[in-house]
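What follows draws every value from the coordinates through simple rules; no lab data is involved. From a predicted model like this one, the values you see are computed outputs, not experimental measurements.
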Structure 1
Amino acid sequence: MISRRLFLELAGTAAVTHVVFPLRAMGESVPTTLDHILLGCSDLDKGITFVEEKTGVRAAFGGVHPGRGTQDALLSFGEHRYLEIIAPDPKQSGVQQFTAIANLVEPRLIGWAAHPGDLDSFAKKLHEASLAFEGPTPGSRKRPDGGLLQWKALRLKDDASGLLPFFIEWSANSLHPSTDAPSGCRIVRIEILTPDPDALAKTAKQLGLDFPIVKANNPQLRATIASPKSELVLTS
């Protein structure tokens, strides 16, 4: 949810006028189908250190994404939810996905993923709703222990400048990354700031998504993480 304190702070500025809560009660704050959030950075070690300094928990190396030019580190938020710190892999020729991370001066949220269930069935629903998308596309990476993670991903052709998620379905024989990633943190809030909350709320409803939408001058994704050390707010 958006807390009363935060809402009053936001409402006190010219940037915010109202909040929309599609699908769920105002007491809820994290999308039901949230899978993970992505924190982009130009250097993986620096991204890991940044998160550790803020939370007191050190993310563990996850692996590399062959052909995509990236590598990651992971931190669990509990069952089926986690933080992915993603950065360029210096052993690959260049970043093919999330290209902006190579030039980031400091870590920033670059997106999030939701798990709607069977992705082929979800794709059919999007087609019926006339929502354009790409996929489902298979993906995989090797874990540090040699195991193989496999998934399928679907991306909207219009993701509202990164405010809307991509969608993921993990292979039944793959261990979800949250299972054995370092724990101790939890995600307590995701908020979407946008100049047109009504339009975004309509799309969110079509996608089966539930999250607070705040009217603001500039679009922004915001996630709040509770940790043993302090509350960490990440923004796009």
Structure 2
Amino acid sequence: MSSDEGKLIKMADGGYCLEAIVADDRQTVGCMVGLKSEEPPGSSLQLDIFLKGGNKNTIEPGAFIREWHFWKGGQQVTVYSGSRDGSGTYALYDTASARLIEKLTEPSEESTLPQWAKSRAQIQDESVPMSAVLTQERTKWIGKILRQTGKIKPGMRRSDLIKVFTTEGGVSNRFQRTYVHVECPYIKVNVTFKAARDESNTLTEDPGDIIESISQPYLAGSVMD
């Protein structure tokens, strides 16, 4: 992290940011400002943009901010806002001036959105290559994962498990932990263990610990400590 980036983050860290994101230019920070305590948790009607040099712009779309992200490396910012139960509005702003550049109502088909209005997740999803051959290969790969997982049985050791799975964040101890597949962090199993030795030590994991149970593999998002 550069010193300028650190200063910007410190500027934005006023105890009221629900979410702070540094733009790709490393010179712009967006801060989604929290509302008063009586409002629903996680609600925001205001986005503050901190710029290099100490300047700050405020964007208030007039409705709850559902999602926002920087565009063009931080030169612009997209704000998707609206009521919790109704349709939303997409707006594109210039970060240097907070000037509204473009605005549109939520279409019936998400795929028809212009690139600037699409969320990072949507852009990532659309970038995944698709073909009949690739579908077959992905099916084969899933089959491989299921066979690998099926070979891990109660009575085997932690050392056998970690050939296929690795640890992730979240609450855990020596006797129970969620593991993720080494080839995909979204494929998970929950495992319980019996200590091989020194049972009173609940923190230090022993490769010889015995697997007592292992769940079926399942899909879930990544967990960070």
Structure 3
Amino acid sequence: MLEHVLKEQLAYYRARAREYDESLQAIGPASEPTAEHEQASQEWLQIVNAVRALGPVDDVLELACGTGIWTQELITMSRSITALDGSPEMIAVNRLKAGTTAIEYQSVDLFHWEPEKQYDLVFFAFWLSHVPPALLSGFLSKVARATKPGGQVFLIDEPKSDQNISGLNVGGLYQQRTLNDGRSFQIVKVYYHPQELERELLKQGLKKDSSLNGKVFFYLCLSRDR
């Protein structure tokens, strides 16, 4: 069943590419927090500032780059980005926004991805919650292997909560999503505890640099010893 859901999840994000950015309007653009969602907006800004503090860096790997919300931040502080996503439609939107040859795009199924080189920064936002627990350790192992000695890993997601902004999940694993045209898809949506992820990444040989354990969002920043 899980393999079927992962295929349906990819189909959902391929179909959702053109309306994806609308979902972020609930918390407002990173530079314009809204009064309606003050907590989310404040945490979002803290994360943006933490990302900006990472630079300058040379080579960045962005996993699940999506429509480029974070790619646009990363390109201002890096020499080059390798941006991976399973959805060619997401990549097309991202490419249109970025408009630079400093970004190399690859359409890759991240569940079968293997790192081909190492990077100064490995970054992914709101992707790990789509990775089922059975595949979590293996995925984070690849993340660690993709990180250069002295390089960093930065991840952003939603913590486990009674009021997740992305809605409830079923059995702690699945969520039903509906597009504007009425089509419905089942996807993986796991709200991990930040501490759980931190422990797993420490097992992979990384060390913690900084974090934010917010009510709405969290980030973890870890590094690999030289």
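Miscellaneous remarks
- Label whose coordinates, when relative contact order in percent (Cα under 8 Å, 6 or more apart) is calculated, return 10 (choices 1, 2, 3): 2
- Test item: Cα extents along the principal axes in Å, for residues 62-125 alone calculated as 28, 27, 20, pick one of 1, 2, 3: 3
- Test item: semi-axes √(5λ) of the Cα gyration tensor in Å calculated as 27, 22, 17, pick one of 1, 2, 3: 1
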